[in-house]
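Colleague: These are the structures in question, set out in turn.
Every number in this text was worked out from the coordinates using simple rules, so none of it is lab data. If you're wondering where the values come from, they're calculated on a predicted model, not measured in any experiment. Cβ atoms are built from the backbone, for glycine too; each structure is taken alone.
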Structure I
Amino acid sequence: MLTPPPDATAGFMPVIERFLGAMVAERGCSPFTVKSYREDLLQLAEFLASAGCRSPGDATSTILRRFAGGLHAAGYASATVARKLASTRSFYAFGQREGWVRTNPAKPLRGPKRARKLPKFLTGEEIGRLLAAPQPKAAGGLRDRAILELMYSAGLRVRELVGIDDTDVDLRGGTVRVRGKGRRERLGIVGRHAQRAVEAWIASRPRSKGPAVARVQPLFTNRFGTRLSVRGVARLLEKHLLTAGLVGRASPHTLRHSFATHLLDAGADIRSVQELLGHKSLVTTQIYTHVTTTRLLDAFDKAHPRAR
């Protein structure tokens with residue numbers, strides 16, 4: 001792709017910033033999602049400027065197809081190309097609503113088909129080893145066990161976990177209020193093992209630092225008494241995977257995958273699993289049915305005398 005002269009993209013920036021602001025206000029996008037959109041649209045702006053466009057409204061479907069072709073030619077992975085083209089379509093749909101394009105020139109763009117990878121999960125036995133790895137008498141042991149138990153019990157994303165406050169948890173009722181993607185809220189289930197682990201952690205933890213008046217108490221804190229970070233959860237998981245002999249077998253999201261897979265394996269209704277995961281579309285949840293089907297076929301091939 002050609003490199004435009006300096007300041008050639010200046011006419012694009014106010015529109016891009018308005019779009020990003022709308023993404024936060026309307027969809028509740030996270031800072032990381034906004035960062036990805038900004039990077040994608042800056043790349044688009046540079047291409048359009050090099051193609052002679054003075055503003056995003058000057059783009060045509062032909063020019064945008066050349067942009068898509070350039071992404072493929074540059075060797076980007078299929079998933080990256082698909083994301084950049086999705087950003088472009090959303091940007092021009094916004095432009096249509098704002099009125100700086102009459103029709104969406106990006107609407108015909110189609111990203112490459114991506115083969116969906118089956119999510120990785122831990123077996124029930126492996127989950128048991130991992131959950132038993134944090135030692136209650138060790139520094140952080142009660143907290144780490146509560147974190148792992150709650151993530152697996154409620155099928156939480158790591159960002160959902162670190163965002164939980166004391167007021168979100170109802171241990172007596174066995175539920176936790178979860179703030180998911182797009183500011184959607186749902187109730188997660190806190191099983192008996194997770195209830196006991198969270199109760200033990202709350203009884204032992206240091207209090208949050210800051211003014212005592214109207215202070216929000218995060219459920220999980222670090223050694224300084226402030227809210228635990230996503231990176232902090234990843235580090236503690238790495239530590240306990242080593243103890244459990246499962247190095248390289250899981251990430252924080254693997255606990256969520258294991259939660260969904262184990263529920264479906266045990267006969268749970270897929271729509272109930274969708275609700276518990278907070279998936280907007282059932283299609284997203286259906287990837288876990290592929291996991292369970294694959295396991296059933298493997299078991300059949302190995303055990304049935306007429307399988308081959």
Structure II
Amino acid sequence: MVLGSSAKLRRVCVILGCIDIGSNTTRLLVAEAGHGKLRELTAERVFTCIRKSLDHLGRMPTEKIAETVGVVCAQVETARGLGAGEIAAVATAAIRDAPNRGELEQGVQEGCGVPLRVISGQEEARLSFVGATRTLREPAAGKVAVVDVGGGSTEIAIGAAGGGVQWWRSLPIGSGVLADRHLLSDPPAAREIEAVRRQVAATFEGLAAPGVRGALAVGGTATSLARVIGSALDHSTLERAVELLSQTPIAELAGRLDLDPERVRLLPAGILVLQAVSERLGPLQISCGGLREGVILELAERAVERS
């Protein structure tokens with residue numbers, strides 16, 4: 001991945017890690033930043049499914065906190081074993097809304113030796129924008145949109161690649177929220193798909209985003225879609241993906257595409273969110289960078305400033 005970064009960063013190499021605790025998954029990225037590139041050393045994903053575990057008050061159960069801390073500690077050890085000089089841990093939608101999120105923050109800090117930063121929807125959108133736009137092979141011309149469909153929320157950020165975010169929204173829908181509420185059959189029934197469409201349409205109603213020259217999709221739905229329909233996401237290709245997913249049992253499709261069954265279960269909901277975005281912003285391209293890359297890029301810049 002080529003970086004749109006400072007000349008100083010191009011002269012220095014640092015190995016850094018980012019752990020991203022989301023509503024569905026806990027992910028690790030370890031990368032070497034420098035010489036104008038971001039080189040992935042390893043990437044891991046564990047379906048910790050925090051959002052599904054929440055009680056009626058939105059609290060995380062004690063056992064789920066312990067499980068997640070264990071996953072984070074293992075990922076910290078992996079990152080350190082690869083030589084990561086600094087590791088950042090961030091948490092998003094389901095965690096930032098949980099009344100007892102402090103218990104997870106304390107568990108990660110004390111158990112893994114890494115501070116956990118629970119980021120806002122605005123910060124999540126900004127970091128995804130940084131990670132997507134600064135890992136492009138060629139700089140984007142004009143305004144670009146970055147869309148991050150997560151398990152518990154969807155972030156949209158719009159701005160100039162070199163000038164930062166000028167407009168953003170965080171929407172309270174994600175693949176996990178929608179799938180758990182509506183997609184109860186295997187494969188999902190037509191009425192369930194339509195229920196997701198209705199909720200997505202209601203959420204996007206009245207959303208007036210600025211016009212853009214291009215749009216990038218990041219997150220688990222987008223990267224998994226590359227195996228289903230390729231890197232270009234427009235209304236018709238996304239509709240074909242929904243048709244495939246609604247006609248094929250989850251286990252069969254997971255084996256065929258070499259995807260985790262849980263990701264296949266969530267895909268139709270995530271696709272319908274991307275489809276709603278593409279109707280407003282135009283066709284989407286799957287980005288090779290996102291939230292974790294954005295975190296690592298900013299860690300690298302701070303490391304260079306300190307050197």
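Colleague: Using distance in nm of label points 7 Å out along Cα→Cβ at positions 66 and 98 for the comparison, can you identify which of I, II gives the largest number? Walk me through the numbers on the way to the answer.
Modeller: Details: I: 2.3; II: 1.4.
Top value of distance in nm of label points 7 Å out along Cα→Cβ at positions 66 and 98, among I, II, belongs to structure I.
Colleague: With helix-only ellipticity at 222 nm (-39500 (n - 2.57) for each DSSP H run of 4 or more, over all residues; to 500) coming out at -17000, pick the structure among I, II it was computed from.
Modeller: Values: I: -17000; II: -14500.
Label of the source structure: I.
Colleague: If distance in nm of label points 7 Å out along Cα→Cβ at positions 58 and 138 comes out at 4.4 when worked out from the coordinates, which of I, II was used?
Modeller: Checking each candidate, the match is II.
Colleague: Where is distance in nm of label points 7 Å out along Cα→Cβ at positions 170 and 202 largest, in which of I, II? List each step's numbers first, then the result.
Modeller: Numbers: I: 1.3; II: 2.2.
Top value of distance in nm of label points 7 Å out along Cα→Cβ at positions 170 and 202 goes to structure II.
Colleague: Still on this structure, I have one more. Hey, relative contact order in percent (Cα under 8 Å, 6 or more apart) derived from one of I, II reads 20; which structure? Present the calculation step by step, with values, prior to reporting the outcome.
Modeller: Details: I: 16; II: 20.
Clearly, the read-out refers to II.
Colleague: If semi-axes √(5λ) of the Cα gyration tensor in Å is calculated from each of I, II, which structure is the one that comes out at 42, 27, 17? If you can, show how the numbers build up before the last one.
Modeller: Details: I: 42, 27, 17; II: 29, 24, 17.
Label of the originating structure: I.
Colleague: Another one. Given a value of 30, 14, 10 for semi-axes √(5λ) of the Cα gyration tensor in Å, for residues 130-217 alone, point me to the structure among I, II it was derived from. Please list the in-between numbers first.
Modeller: Values: I: 20, 18, 12; II: 30, 14, 10.
This figure was derived from II.
Colleague: On to the next question. Figure out for me which of the structures I, II the number 20.6 belongs to, where mean count of other Cβ atoms within 10 Å over residues 42-49 was derived from the coordinates. The partial results should precede the final answer.
Modeller: Working: I: 20.6; II: 17.2.
Label of the source structure: I.
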